[in-house]
Structure 1
Amino acid sequence: MAMLEVRDLHVQFRTDDGLVKAVDGLSFDVDRGRTLGIVGESGSGKSVTSLAIMGLHRQGGDTEVTGQIKLDSEDLVSASPDRVRQLRGSKMAMIFQDPLSALHPYYTIGAQIVEAYRVHNKVSKQEARRRAVDLLGRVGIPQPAVRVDDYPHQFSGGMRQRAMIAMALSCDPELLIADEPTTALDVTVQAQILDLIVDLQAEFGSAVIIITHDLGVVAEVADDVLVMYAGRVAETGSANDVFRQPGHPYAWGLLGSMPRIDVARLDRLRPIRGTPPSLINVPSGCPFHPRCSYPPQVGGDRCTTEIPVLRETGPEHRVACHLTLGKQREIWAQLAPASAAAESGTAAEPGAAAEPGAAAVSGRAAAPAADVTEVDAT
């Protein structure tokens, strides 16, 4: 049984303009020791999903959360707020997108970690402080015994993110959700933060959810990938399957808009045309059809009238698209000839890597992680 099971999750917000269906029937599992990458454009429902898991939506009034979110078989949607508060921080924790906003400016970093630790552990302030110093050291902050008394504005962006990771891990949670953990960080610090999350996951054995719009981040750390569009699952499967043999036109668009390091690029990157839909007025049928180039190959009006169901295209690989499996593979072979050549065992372009896929997108697999000491802002 998976550690986290999400089934038919709906999150809706009532506004003056109408009902916002931020998450619309989402289902997925996360096992212990595995990392799930949730990807999609802004407005696809990624962060709303993470907040629903953490119980941070105020239910009642203008917000409605339905479905099931089971953490070790315990349903969080029907649980009392007090019970969810007990689990939040101790059994599940979250690294928020913007550490400068998430950290309180009036309290030191150490005081905030101490508070989070003492909420779930009956220990003295001195013992909690020792725990805070130890955690800051483990996440790579130099002179942790000194920096524990610094304020958030005295830390650089990367160090604030490390402090957030230390706070999230203070109670050894079994589930860690990282919402855009590398946003606004330079590439060197991004690499260090991702390596840190992977190392700590291996140490604690946690299940991890990485929420991002950056496919390079997903390629680097994720075991499984869930592609979201308009609050729904567009495609889900192992990272290898989704990167090497994607089946949804939206996934093709995301991959086509990313540079590859294994293939010489002669043409411009292919952006996804149009913009994400309003979640108040989601298009009928397949929500991606107004931006999709392939409804004519489906035939009829299925794309505009019928919502596609998730169909298996391989072991644990499912795609919500009306295109037949044969047509999906044919189109992807045309869009990514180097990938198709590697899959079939034929010769690839000169200079192309033999195994294009996640490593090609991440751009980091061939080189060791940079050993760079981060400079703080003081």
Structure 2
Amino acid sequence: MKVLAYYTNQTKHILVLDDLKAEINQEDFLFESAGPHSKLEIMFIESLILPVRIIEALVNLKEQYGDETFKIYTTTESLSQYLFELRIPNIQINRLSQISPEKDSEDLIKFSEEELRDLLMGIYQIYGYDFRNYQLENLKRTFSQTMARETMLDFDRFKKKILQDLEFFQRLFLNLSINVTSFFRYPDLFKVLREEVFPYLNSFPHLRIWSVGAASGEEAYSLAILLDELNMLEKSIIYATDFNSLVLEKAQNGLYALPSLKQAVENHRKSGGSKQLEKYFYINHYYAQIKPSIKKKVVFFQHNLTSDTAFNEFHLIICKNVLIYFNPQLQENVINLFKQSLHRNGFLVLGRSENLFRNSHNFIKYKAGFNIFKLLNSGLE
């Protein structure tokens, strides 16, 4: 049983024991939360993300009961933060003590490169995620900050906790993936895509686009909106991938905090947007939701650049600010993967601080001032 309910005095309590992905568990939750009740308290135990249907139900319950007679409790920082972003109040309980963020974790925690490599091998063997070719300094910083936040200063104890506690690993896992994104981030780049790249690609009868490191989906949805404004969306499909299944679930929900939409409107305008950005969202007092006409053209799924192979041929591949976290050998492997996945007349877009490394002889730069590339001998001058 994933949804448990009981009463104390006049309060109904609902305990949710998973992420409610299964429809039967969602039905159980909706049945138990149906009122009226004098007071209603819901606790999500170890849930990391929730589907749209349940979030909509929480909004309806909040409006029905009000803050005094309706409470939401969470036990994970991931879900608590997600709900707050959507303006859904909640109380996170059982928090571990935290060291002041001003303290430098590098001064508190010491472990060797060999110990770190041993932990990465254990993560790969137990969970299947391969971080062994990531930049070690970035990983060391992330692990040190996590140890400080969890008041766990002994590395052996930290390693044992990661390898034996799935929920603890998942919390760390969210920190290991690159989740910094926003709608129409780098609007000058989107302007070049709008005015030069997509008009060229419009000559193809069908378009396949790969958004790498999609995180919570803003980049992929931005591409879909741009294509709609150019009347190219119907013939296009956007594949949005990430190795982190949790952030992909957020992306599939398509729910975004209202403050982020304000900056998105400005970025969209700077990118040359021809329509009102708000028309692509359902907006309520809590959050903005991507409309189905955009959502249906984006396919989210898990793909790991460190271990997975090419899965299609693409006219445009966008991979911004991911390669900088890899060591030189993995960077070269990933660029080779992109080369195998790119249509001979397609485009590759990298982040501003990234380059093609030892693969530069296979590509030509398309646009000065931007890391937009085409395969050498592609036929486009």
Structure 3
Amino acid sequence: MISRPVQVVRISLTVSLFLSTALSTAMAQDSGRVGGRGGRGGGRGSQTVITDTARARQLFVSNRHEDHRQANFDQQIKERLVAESTTVAKSRGVLEYTNVKYKSSVDGMEIPASLYQPLQKRGARGHAAMVWVHGGVHGSWWSYRLFPFVKEAIQRGYVIIAPEYRGSTGFGAAHYNAIDYGGKELDDVASAVEYLKTLPHVDPERIGIMGWSHGGYIASLLLFREQHPFKAGAAMVPVSNLVFRLGYKGPGYQWQFSTQKEVLGLPHEKKELYIERSPLYQVEKLKVPILVHVATNDTDVDYVEDQQLVWKLRALKPDLAETKIYVDPVPGPSSVGHTFNRRVNPTTWERDDSPDQIDSWNRTWTFFDWWLRPYEDRSKARM
């Protein structure tokens, strides 16, 4: 009879010891989790985490400028020279094509550009003008193959300048590695206007801007500045939200941003910088007309990104923003719908039209004709 209480005591002690050990283990595991309980805390625990080295390598993104991915610069230069030579031949008897240079207003860096003008120029302030901006994180105007649309612009009375802003390819390592996405590159592009103002036949009050992809991003960010020189602008399939975009695209794409000399980090490390450099968060500043065309089958600037800009413009700037969503347009030469209105025959350099491309360009010409009046020769006295 006297053994039963002893047995009960032993059982009680065993249960207590088990519960105590379990609780201690749970607390240790909890404190060892990244960020602690509920994502807060940061306490150190005894939990052992086995690192998946393959996944770690896959997710690693450097924030060192020396890790910025390089290119075959000699090959790029050769390709640019071939493209420029072909452009000279295609322009003969059609328009005046020259390569020019000017200084960026932000730091004096020399910016190359392609200049297209009518063969017969009007008098003082006789022509409207536009700055056309190429895309690509590291892209180039010379590889854009938009010659047929340039011809149309010249025929309509425009002067066109296309800058090779810092980070563009075909101009060597220093120009390539100076890339500053959403930063100084904006001033490189805006400074093209100062060059246009040196041409007496260009009307400084009738200058617009248009860009594609990264170029549309630059165009929209400039239009969203408090001060800029543009009467109106167009952003085609524009990059619009870097905070969202880098998360959506993943490490391979993030690396191109995090290693830029003026960035050196990802959105969670440089929140204010990425917000400031995302057009989506600057819409409220828009004061001039903007045209935006996007495609639902875009696999570069995915529609899930661009729809954010379209809806915000429609909500906040309905009197200034003209937007069009093309539903699964006929694909262009790359990234499906991303190039739907840049369909050009690579051999003839003529338009390879689809219904959506025709519609997009008709809307584009109508938009700019209304705001810039390229058909008006203002060198002539008005009656």
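Read-outs throughout are calculated quantities, based only on the coordinates presented, and are distinct from any laboratory measurement. Keep in mind that this is a model prediction, so the values were computed, not measured.
Out of 1, 2, 3, which structure matches 27, 55, 17, 0 when P(r) over Cα pairs in 20 Å bins from 0, in percent is calculated?
Attributed to the structure labelled 1.
Using relative contact order in percent (Cα under 8 Å, 6 or more apart) as the calculated read-out, with 12 as its value, let me know the right label among 1, 2, 3.
Value 12 for relative contact order in percent (Cα under 8 Å, 6 or more apart) corresponds to 2 out of 1, 2, 3.
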